[in-house]
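Student: Pasting the structures in now, so scroll down.
Bear in mind that the values in this text are calculations on the coordinates, not laboratory data. Everything numeric in this text was worked out from a predicted model, so none of it was measured. Cβ atoms are built from the backbone, for glycine too; each structure is taken alone.
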Structure P
Amino acid sequence: MNAKTSVVGSLTPYESGQIISRLTKPGSEFQVEVSNKESSSTPIAIVFDESWKIVSWAATHTWQGQQTLEGFTLPEWRNRGAMRVAAALLVAAGKIDTTLPIAVFSPACIAIATSVGCRKVRLYELRSGIWVENS
């Protein structure tokens, strides 16, 4: 496993192509951002397999006044620590402040955020087209 941090706007065509075609949901906000990456300063960490194919990524944004942890891992790489590596790289690079609340959008991200030192993790779920905190 190999990994690196960057910003979305600096991804190579190979990296952005892999993320768009294999590691995002069609039409998702992040897929659109990566497709139009030139102006994006979103921090991203990418994890590669031994043949340099991307198997996971994690990114952080500011959303509704708080930082986020978002990402995707290929199904065959889940539960192998790839997303945790990507999230840890964002923390190590100072892109995620573990002392501040962090928003996540999937239950799986709760454990990942906690494992890299985030103290207050808030899960948001999409309900009737609106993101609401799952209390």
Structure Q
Amino acid sequence: MHTSLSDLTTVIESIEFGANLRVFSGFNSFYGALRENHTINQLQQLLADYPAENEQLLLRLKTLLAQNDEPRYAHPHDVPIASYLFVLSNVSHNELAIEAAKKVLATANLIWAKRLAEIVLAEQTVPHES
């Protein structure tokens, strides 16, 4: 039996998960921690095995983007949003990761997620017309 998307998102959205990743002072360290994180790796494997779940993760990311009761301060879901964008950019079709990155960039007070979104969009190639 595999771990469900709901189980993994519950862990990633927990205070403990966020606290463990917020300790990093630089983006490279944060990014490395995402790459090495067991729960993130489980989520990537789940989405690789069950591609239909990619859309559900994108939906969850969009839901979290809208949940900011104190817009003057750092977005409370920055770490899970960055985590979901990281996973989508690694396992989904490009259009899902691009859509997620654009939504992230349009949302105020994200730190890690915004930096990751910039990278995701910069890595996309524009098709050339012939």
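Student: Starting from the value 19: which structure in P, Q was relative contact order in percent (Cα under 8 Å, 6 or more apart) calculated from?
Tutor: P
Student: By the measure Rg/Rh (Cα atoms, Kirkwood Rh), for residues 5-68 alone, tell me the structure among P, Q with the highest figure.
Tutor: Greatest value across P, Q: structure Q.
Student: Can you tell which of P, Q yields 1.8 when distance in nm of label points 7 Å out along Cα→Cβ at positions 13 and 85 is derived from it?
Tutor: Q
Student: Here helix-only ellipticity at 222 nm (-39500 (n - 2.57) for each DSSP H run of 4 or more, over all residues; to 500) has been calculated and equals -8000, so which of P, Q was it run on?
Tutor: It was calculated from structure P.
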